[in-house]
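A short reminder: the numbers here are calculations on the coordinates, not readings from a lab. Since the structure is predicted, the reported quantities are computational estimates derived from the model, not experimental observations. Cβ atoms are built from the backbone, for glycine too; each structure is taken alone.
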Structure 1
Amino acid sequence: MGLGKERLQVARRLTANDLYRFRWISDPQTAPDGRRVAYVVTWAERGDRMHPYHSEIWSVPLAGGDPVRLTTGPRDRHPRWSPDGRSLAFIGSRGHGDQIFSLPAGGGEAQPLTARGGGVGSPPVWSPDSTAILFTAKAGLPPGPDDSDVRIYTRIRYKHDGVGLFDHRHHQLFVTAARVDRPTVEPRQLTAGDWDKADPAWSPDGTRIAFTGEPDPDRSDLERGAEIFTIPAGGGEPARITDIRGPKSDLAWSPDGRRIAYIGHDAHLHGATNAGIWLVAPDSREPTRLLTPDTTFTVGDQVGSDARAGGSRPGPEWSADGREVHFLATIGGTVHLFAVTADASPAVRQLTHGRGALYGFSGPAVLLSDPQNPGDLYAEDRRLTDMNPWLRDLSLSVPQPFTFQGAGDWTSDGWIMPPVTAAVDAEGHAGTPWPGAVPGSHPAVLEIHGGPHSSYGEAFSLEFQLLSAAGYAVLYCNPCGSCGYGEGFASQTRMDWGGRDYREIMGFVDAALRRAPWVDPARLGVTGGSYGGFMTNWIVGHTDRFRAAVTDRSTCNRMNHWGTGDIGYIWQDSEFEGFPFDAPDNYLRHSPLMFVRNVTAPILILQCENDYRGTTEQGEQWFVALRRLGKTAEFVRFPDESHGMPRSGQPRHRVERLERLVGWFDRFLGA
């Protein structure tokens with residue numbers, strides 16, 4: 001389709017305050033009879049600091065039809081159908097912490113199943129006979145005198161981002177009767193010990209429960225892995241059924257109860273190792289097997305988005321006949337549904353195709369996001385929901401994908417998102433060069449993803465669309481280190497942060513400018529969060545090509561970060577060679593702080609004060625160094641926010657962050 005008369009008219013541009021208009025859909029759960037799917041709808045509440053997000057449970061017929069609201073919130077999530085299809089359990093917060101509620105499948109008033117002090121943790125797990133519900137929750141009391149507020153730790157892992165400092169209590173397994181007439185009966189605790197239990201799963205015959213955990217404190221702290229255990233359904237001594245290094249999660253029993261599928265890896269490349277689908281047989285000597293040795297994709301959704309809310313990780317799901325395991329996997333900049341046969345010679349097949357990123361599934365129902373839609377529910381190509389129809393009244397940018405030569409013997413994926421003020425056709429697609437677009441007429445912002453082992457791709461980004469609405473082209477890519485391209489690609493950043501990855505990102509910028517001559521190379525900005533913040537700091541210390549920068553939840557001194565971040569102490573094995581006190585030159589060589597004198601770009605530093613991942617002291621060091629040298633810098637601190645603030649923080653802070661980010665580029669790039 002041509003341009004000219006087909007050119008889009010911009011009725012209204014997206015604003016940061018549109019965050020409050022979004023409706024995010026998550027956690028689909030198909031009913032046992034296959035006729036309906038339940039899901040969660042979440043939105044941001046304006047002005048409510050205590051409860052900033054509202055969530056409800058809805059359902060819709062899989063054959064299509066009008067959605068029906070099942071609960072009114074205010075914080076209802078994790079819906080789970082009973083196996084007999086008569087009830088729907090969920091976690092709700094109605095003034096007494098998180099508790100488990102039950103709702104008749106045909107509709108009615110939700111009734112509490114628990115009234116436990118301290119609430120519950122994991123989503124509810126129904127017993128096969130629909131009479132009981134399994135869940136995790138913290139148990140025990142902190143040690144020490146009742147009148148002491150002193151914290152004492154002997155383990156190296158004593159804090160975690162988004163959780164805070166540990167209180168010495170651990171998550172245990174509990175079971176409660178699925179009877180709404182007995183909510184005051186205290187659930188029965190099935191496990192004990194000074195280690196956390198997670199991922200509970202009931203065997204199909206109801207006699208056993210599988211879960212993950214790691215009782216060895218040193219292994220738990222240093223390797224950040226877990227093993228799989230089983231116990232009798234009534235409780236008892238855990239029996240360990242795996243002994244493989246690395247993380248394990250999302251347990252799923254086969255229909256015959258002979259095997260358990262799970263997501264994990266053996267950590268042979270540490271964080272760069274591809275997650276896969278594994279099988280373990282609890283009752284036989286059959287070795288634990290990896291069903292997905294293909295290293296061209298990684299199991300799970302690794303494509304980042306700042307426009308989703310809540311929900312559980314979509315774990316593996318068995319076919320009804322027990323022959324296949326279905327799962328999501330990241331491949332390139334997309335996320336798709338795959339199936340693998342659970343036999344001696346496993347074969348993988350891709351079930352969905354095209355642009356977009358799936359981020360949830362249950363049976364035939366899938367959640368699909370793309371760069372112009374945060375997400376909707378689909379089944380067999382039928383669209384079942386329309387969560388954000390108001391977006392159709394706005395002109396949203398459509399990213400243009402392309403490949404470019406990487407820093408080594410590979411090609412990498414990149415995208416150019418044109419500004420909505422530019423000449424585009426009726427579908428939002430741009431020409432190369434665009435007719436009517438004056439060469440060098442538009443500024444651009446380079447976005448760098450976190451990780452480094454994550455990805456950008458075909459998913460909605462509020463931040464990207466907001467920059468585009470403000471008149472900026474947005475440039476982003478998946479440089480070496482990213483997920484979805486194989487372990488060899490992901491491992492390229494190990495022991496070389498600021499090396500190949502930096503050269504590849506700068507090569508992408510050159511390739512993007514060749515494809516988009518309407519971008520003004522003298523008006524480039526750069527931004528990123530977490531590892532992307534590290535790389536933003538690194539870039540402005542190694543080139544003067546960028547006129548302005550915004551660094552978000554970043555690091556600047558890798559030597560200091562080793563002992564202050566919640567996972568910094570594991571980096572000497574996975575990303576940096578040696579301990580910092582044995583190899584200080586190595587850590588300092590990869591620290592942007594050592595190149596701060598080279599910085600010419602004005603820098604906005606965004607930091608979260610409860611961030612245990614990109615710790616506040618990192619932002620403080622970067623800010624003080626810049627200002628001490630007389631450079632232009634501004635330090636913005638968000639109280640009571642952790643590392644995930646851009647995706648799940650208080651809405652008022654998310655809005656202010658976006659406005660400050662765009663405002664900084666407006667100030668120095670002049671869109």
Structure 2
Amino acid sequence: MGGAAVSLLPNDRLLFGAAYYHEYHRRPRLADDLELMANAGFSLIRVGESVWSTWEPQDGRFELDWLGPVLDGAAERRIAVILGTPTYAVPPWLARRHPEIAAEPTSGVALPFGGRQEVDFSHPAFRWHAERVVRAVLGAWADHPAVIGVQVDNEPGLHLPRNLSTFQRFVDRLRDRYGDVQRLNEAWGLTYWSHRLSDWSDLWRPDGNTFPQYDLAWRRYQADLTTEFIAWQAAVAREYLRDDQFVTTCIAYSRPAAADAALAGAIDVTAANIYYAMGDGLAKSETRAPTDWASAGADSLFFAADRAWSSGQRPFLVTETDATSIGGPHMNWPPYDGQLRQAAWALISRGARSIEYWHWHTIPYGAETYWGGVLPHSLRPGRIYDEVRRLGEELAGAGELVAGLEPEAEVALVWSHPSKWALEFAPPLANAAGGPDPRSYERIVRAYYNAFFRAGAGIRIVHDHQLVGLDPAEIAMRQPVLVAAGLYAVDDATLAWLDAYAAAGGHLVLGIRSAYADEEARARTDPPPGPLADAAGVTYDEYANLARDIPVVASPHSPFVVPAGAAATAWIDGLLAGDVQVLVAYDHPHFGRWPAIATRAHGSGRITTVGTLPNLALGAALASWTLGTSLESWGELPDAVSVARARTASGHRLHIVHNWSWERASVRLQLALADGLSGARLSAGSELELGPWDVRVLVERLGG
């Protein structure tokens with residue numbers, strides 16, 4: 001799960017800049033903008049992806065020359081350019097002339113024109129026009145010396161279209177996979193509620209579907225449509241590119257029809273759009289996200305970056321991130337002083353090779369009028385610009401020190417799109433009102449990510465399908481702890497790999513719902529956790545939702561230290577313990593009969609089963625217990641402080657230390673380090689002082 005260097009990106013510097021749309025200005029100011037960018041240390045802008053109606057104002061009539069001055073001006077100032085293709089926002093004339101391309105999120109009900117991504121991008125009429133404009137734009141400008149890469153489309157996968165032609169291709173896909181309807185009847189259990197098919201024409205449209213197996217197949221299909229679209233457009237783009245140019249697409253990780261690892265496989269360089277709550281929302285302890293596409297809390301920022309690395313298990317570009325307030329006119333949470341610097345270094349520490357703000361100037365009209373850029377509506381440089389400029393100077397000074405970082409990780413955490421989709425359709429957890437919580441999968445996974453982050457661990461997220469083919473013993477050496485929580489819809493081959501990982505010396509942590517269903521989302525008929533039951537030493541027959549948290553206690557003779565406030569939340573599996581050591585029990589007259597956490601040696605390693613969703617206190621204690629002494633180089637940190645570790649291209653270790661609060665913090669160093677930005681030497685035993693919302697970049701010299 002290590003990442004190789006991305007050869008198509010600069011190896012001597014980090015790219016820094018913003019998305020730039022001179023065509024959005026009400027009056028020309030190109031030279032002024034580019035000079036301000038150069039003074040801020042910008043080395044990258046992204047252009048062109050949002051304006052199909054500007055590139056092609058009428059059907060077949062192209063206007064391409066307007067971008068030339070932007071590219072020429074960028075080249076004069078040594079600012080690299082990512083050129084975007086405009087296919088995610090269709091022009092009005094195309095929607096008017098070809099209403100059949102409109103996407104139907106409900107069968108027979110077309111999305112009205114007026115936003116973006118309203119089309120079924122698999123429709124032949126859309127593809128024909130999309131290819132024509134892509135070839136026109138790239139034919140005109142892809143070979144410009146300023147252009148280092150092409151971004152195809154933008155944040156793909158917004159909708160799950162149910163157009164008739166899309167559905168019929170889904171039926172063809174099922175026919176190819178299953179051969180005949182009898183096999184499909186058996187695979188999906190269609191005897192239930194009299195849904196058995198006698199012919200392929202009997203398959204109903206997805207609108208009224210109640211079968212989890214159908215829904216999972218439909219979600220896989222929709223994600224594959226998105227990947228195929230990006231791969232198709234990437235193939236067109238490569239016809240115009242030099243060997244030193246790359247193809248990317250910026251991934252929005254909340255998109256319902258996107259499987260990020262598959263998308264990363266269709267392009268050369270992973271690119272992620274990462275938005276986060278600023279102000280108090282960036283505190284280490286914050287958990288309230290302002291929206292489903294913007295995270296809250298420092299751990300969420302790191303989680304987003306680790307997701308981006310996981311897509312291709314390689315460095316990534318951040319093509320969009322906050323400059324100031326994000327979203328609608330009611331979402332005004334600009335950064336406190338120092339927070340833009342903090343966020344940038346957090347992303348860099350987890351493998352980002354660019355920091356690019358959305359966007360350069362705040363637009364005075366349209367849907368994103370109050371989505372703040374580096375410059376405000378007045379276009380006068382202010383506090384945000386000044387902080388960006390200081391950060392640009394700092395990153396330029398850091399140079400090769402940060403250009404090729406590979407994040408270190410002691411823990412691997414499995415991500416599974418099939419499990420996420422299955423648990424969205426049939427959520428096991430309840431929301432605050434007692435109804436089904438479609439974010440159940442994220443809640444389960446994030447409980448463990450947040451816990452290990454708070455314990456000071458580096459975390460490598462790995463997709464379930466990426467595991468098979470890797471050497472379990474090698475991964476056990478690299479990441480001695482691996483968490484599989486919520487791994488619900490999973491095949492036997494993946495579970496066999498997890499078994500081999502533990503047997504080879506790794507510590508496998510199993511969370512709730514893992515191994516409960518097979519790859520079709522059918523509940524397994526052997527006792528859970530299915531093929532892992534013998535190795536884990538536990539099974540269970542029943543489970544329960546929890547309306548309130550239940551305190552937990554250490555079991556007799558347990559080496560596990562249960563901290564104050566540790567509790568079980570949301571769910572309990574009634575674990576039946578076999579040949580295991582019970583570590584933690586529930587303090588409850590009924591649930592107390594079952595272990596909360598049990599562990600068993602397996603081969604050279606260990607499997608620990610957690611029968612509940614741990615709260616942060618219990619999860620952090622579990623993380624510390626599994627990690628043992630592997631994180632002692634930093635000792636006990638103040639609550640608001642985090643440390644991320646990464647290897648530099650020269651083989652040294654970088655420690656990036658954050659203080660996510662208003663309170664000053666002091667940390668006693670356990671080893672000698674050097675300040676990576678000033679060069680100052682810091683001896684072991686000295687105090688590292690951190691101001692409010694501060695970050696320090698320290699170097700540990702390895703191997704001389």
Structures 1, 2 compared on FRET efficiency 1/(1 + (r/R0)^6) of positions 111 and 263 (r between Cβ atoms, R0 = 41 Å, to 0.05): the greatest is 2
Note: distance in nm of label points 7 Å out along Cα→Cβ at positions 39 and 55 at 1.5, derived from one of structures 1, 2, originates from structure 1
Note: distance in nm of label points 7 Å out along Cα→Cβ at positions 47 and 551 at 6.5, derived from one of structures 1, 2, originates from structure 2
Calculated from one of 1, 2, helix-only ellipticity at 222 nm (-39500 (n - 2.57) for each DSSP H run of 4 or more, over all residues; to 500) reads -9000, and the structure in question is 2
Comparing 1, 2 on distance in nm of label points 7 Å out along Cα→Cβ at positions 167 and 559, the highest sits with 2
The value 0.50 for FRET efficiency 1/(1 + (r/R0)^6) of positions 391 and 511 (r between Cβ atoms, R0 = 30 Å, to 0.05), derived from one of 1, 2, belongs to structure 1
